[in-house]
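Below: a set of structures, written as structure tokens.
Bear in mind these aren't lab numbers, they're just calculated from the coordinates by the rules spelled out. Remember, predicted model here, so these are calculated numbers, not experimental data. Cβ atoms are built from the backbone, for glycine too; each structure is taken alone.
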Structure P
Amino acid sequence: MKKVILFIAAVLFSTLFYEKSIGLNLCIFSVLTVIILFINNKNDFKTKDAIFYTALYLGTGIAVFFHDSSLTIMANLVAFFTLIGRLSQNKTSIYVNWLNGLYTTIAGWFHRNFAINETTQSVEPKTDIDYLHLAKIIIIPSIIVIIFIGLYQNGNQLFSELINKIDFSFFNIQWVLFAGLGYYLFSNIYQPVIVEPATSEDIALGNSLLKTSKFSIPKLKKENQLGIILIAMLNVLIVIFLITDVTFILTNLDIRASVFSEQVHSGINALIASIVVAIIILLYVFRGDLNFHKENAIVKRLAFTWILLNILLVLSIAVKNGQYIYYFGLTYKRIGVLIYLILAITGLVTTLNKINTIKNIWYLIRLNTKVAFFVLIISSLVNWDYQITHYNFNYAKSMDVPYLIELSDNNTLLLKEQLDQNELSAEHASRIENKYYNYMLELENNSWQEWQYDNFKL
């Protein structure tokens, strides 16, 4: 029964994707993947985690149908690996889920059917299937039958005419090979496997920091003094920087795009450096027994203050980026800045919580990796090309029309609407009309596998 299901799935896989661009087919594939996984892993789907990650995966598949973009396709792929890895072991960190998901997708069938003999260090089949014999009974008779067909054709004209009338044009070897790829893929993922020892070690590794056997009061006093001096000086430095930064924002409300661009990008570079250095310094200072030292209250308060000041630095960059967007419109780079700022604040807050609750570095890696994954999934659900175009036409003080035209076809219909409602230059109008014509032609020529939401909309 299992092989029949995999065979049907393989035929559907080739039907969906062979010589087709991405559209409705990826959405259907996402549903098909969940069905295959559910049939063979019913118990694993009873957990809330599995249901949640299934919903995220299906959500990205649906998003691809509504707005086909590289970001959405990438999010769907990451969600695919995450779900498979989660089904293989639901207690591991999300990056181990990715490892297990990727490994299962590439080599799941080999993992289940072959084992490494620790004594001989050789790969041995786990089952009693004689693969050599199986190959013999398929290949040898086929070769012999073909040889005899050739001989009989030369000996009998009627038989030769009968053979020549057989039309194999319907048989597409590439389509069959693609179906074979689909069968291999579904054979790999139908029962997710785990990578060892990465999985077991990740489960055994907790989030809490423990006091070591080398706990020394005199040594900790010196570390405490170093931490106080270092972090206090950094607090003074960042306060001076923030004062100058706020002064710039308040005294430069109307400014040229080039100056804004330089300020935002240089601010981001400074932010990246300061956040990375801040986290590294704090991880070093609070790497071990100082967390359990009774006299660490001052250095902790200074660390919390420094983190909060870094958050203020993030907010100042956000204000400048917001001004940039207000005057000169949305672009992918400016949206990327906002996403980075969200991740930066998350990193600072989790670092603060790590120090306050005495967590180890793995706590930071696990939590921030999961946040980054959720940010990727949520951002992939948004049709950014449409939103950028809508904002720039309706709210931006000035905008770069050629930039909007160069975006993907996800904003084509909106551009055509804006062309009818706004006075644009002849060159811009011509480019929009050309883009609209080509997109309509593409939608018309789409097969059902390639359908997008715009096919139904029109």
Structure Q
Amino acid sequence: MEYKPTIGLEIHAELKTQTKMFCGCLNDPDEKLPNVNICPICMGYPGTLPVINKEAVKEVLRLGLALGGELADYSRFDRKNYFYPDLPKGYQISQFEYPFVRGGSLNGVKINHIHLEEDAGKLIHEKDSTLVDFNRAGVPLMELVTEPDIFSAEQARLFAEELRLLLRYLSASSADMEKGQMRVEANISISDEEKLGTKVEVKNLNSLKAVERAINYEIKRQAELLGKGKKIVQETRGWDEDKQKTFSQRGKEEAHDYRYFPEPDLPPLKISEIEDFKNLGATIPELPWQKRERLSKEYGVRDDLVNNFVNSPELANFFEEVVSEVEANEGTEAKKKIIELTINYLTSDLAGLMKEKLLNFEDLRVTPENFADLIEMVMENKISSRAAKDVLRQMVETGAEPNVVVREKSLEQTSDEGEIEIVAKKIIEQNLKAAEDYKKGGENAIQFLVGQLMKETRGKSNPQKAKEILEKLLKS
């Protein structure tokens, strides 16, 4: 029997603020020593009073604007009561009735709401004991809840991927899932009817692959149960990465189990009256989907490459700076060729060198201006494409300007027919079989001979001129 899956996501992301949500402790996800970024407030000592982190609220509101959501005018915090070793207060300051954002959408998926809360600590399980590190306790934690508007595991993964990218564009969160800075929980049900089936929640999925695999597994598990005439139990399940399967954790809690009530130590917020929140729209940068559309329209970047640029803003910025530098000296008719060359050398040659040298754009010694000079040299046939690769390597390794490398290594491309013809005769004599193959109609042979000539001249000969001379010699 065919079952229709229905999926809703709850996604938590730690916000990249300087301090924690309700105190002045450092918000440092890279801290290695346990229990150093703590104070009486985030540890829940009696008599302490929390203070709202304005920057954290601002980041949630900016996210709401980017998603086209409705920002609350009135909002407040609530206490969510439960007991767990990593929750020092015995409750979590969260939001229930009055979240900061309602509505909006992303990738065609409707958003229910976005609210703000504090993170819990971290449990470290050892062989005979469990330790608690409270450095993370009190870190600002955004929670985005979708509508049950997702119908496949792939769609869920793509949504989470786009949200992670958006958070990074807004500089709201690093959203590093390996470090737990973004965690996904999936509510999954299947049904062969119009009404929804019994919901099962799979918690703390910490990679995009895990999101897709866990949902697919859970859809299959539920379908097998229904196929045997059994009922789905509403529960919370975990994901076992090693076994690639979900496992039961506990019965699913309802809102009343948490005994929500208004946080008495924090005042309600009237958003429209807070000066810092009045012009947030001006702080929204170009968003991922806007960049995709613009790069396609303005530069004609192919669909299979545009995501490379969108997923790496540093790469996109470098690309646009290079193209603008070259265009300053070229007519519009050369724009397409400039873009093609720039993309080719950026995404293959430069990317390969950066991977080889373990470099990112912050460490790169090649400036967009120097890269543009290299592209101009290729455009104007001053150097061959083979020589350009060697020049680029020197630029990456030494930071030298391309014209300096070309001059010092004598890599200028020559179109001098006399020079090329001397080498061409030598290549033909050394490769008589290839020469005979060409005379018999083997077109591939000429490419081989051109390659040998370019190798002999260390890329200095104009390849088109080399081909013409070789063909003339072989036909004479």
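Going by distance in nm of label points 7 Å out along Cα→Cβ at positions 188 and 404, which of structures P, Q comes out largest?
Working: P: 4.3; Q: 5.7.
Between P, Q, the highest calculated value is found for Q.
Can you tell which of P, Q yields 0.55 when FRET efficiency 1/(1 + (r/R0)^6) of positions 12 and 436 (r between Cβ atoms, R0 = 35 Å, to 0.05) is derived from it? Spell out each step's value before the answer.
Details: P: 0.55; Q: 0.00.
Source structure for this number: P.
Check the numbers for relative contact order in percent (Cα under 8 Å, 6 or more apart) across P, Q and tell me which is largest.
P
From which structure (P, Q) was helix-only ellipticity at 222 nm (-39500 (n - 2.57) for each DSSP H run of 4 or more, over all residues; to 500) calculated, if the value obtained is -25500? Could the numbers behind the result be given before it?
Details: P: -25500; Q: -12000.
Structure of origin is P.
Suppose FRET efficiency 1/(1 + (r/R0)^6) of positions 148 and 236 (r between Cβ atoms, R0 = 41 Å, to 0.05) works out to 0.00; of P, Q, which structure was it derived from? Numbers along the way, then the final one.
Working: P: 0.00; Q: 1.00.
Of the options listed, only P reproduces it.
If mean projected area of the Cα convex hull in nm² is computed to be 32.9, which of P, Q is the source?
Working: P: 34.0; Q: 32.9.
This value belongs to structure Q.
Kindly point out which one of P, Q the value 0.90 was derived from, the read-out being FRET efficiency 1/(1 + (r/R0)^6) of positions 44 and 180 (r between Cβ atoms, R0 = 30 Å, to 0.05).
Details: P: 0.65; Q: 0.90.
Working through the options, I get structure Q.
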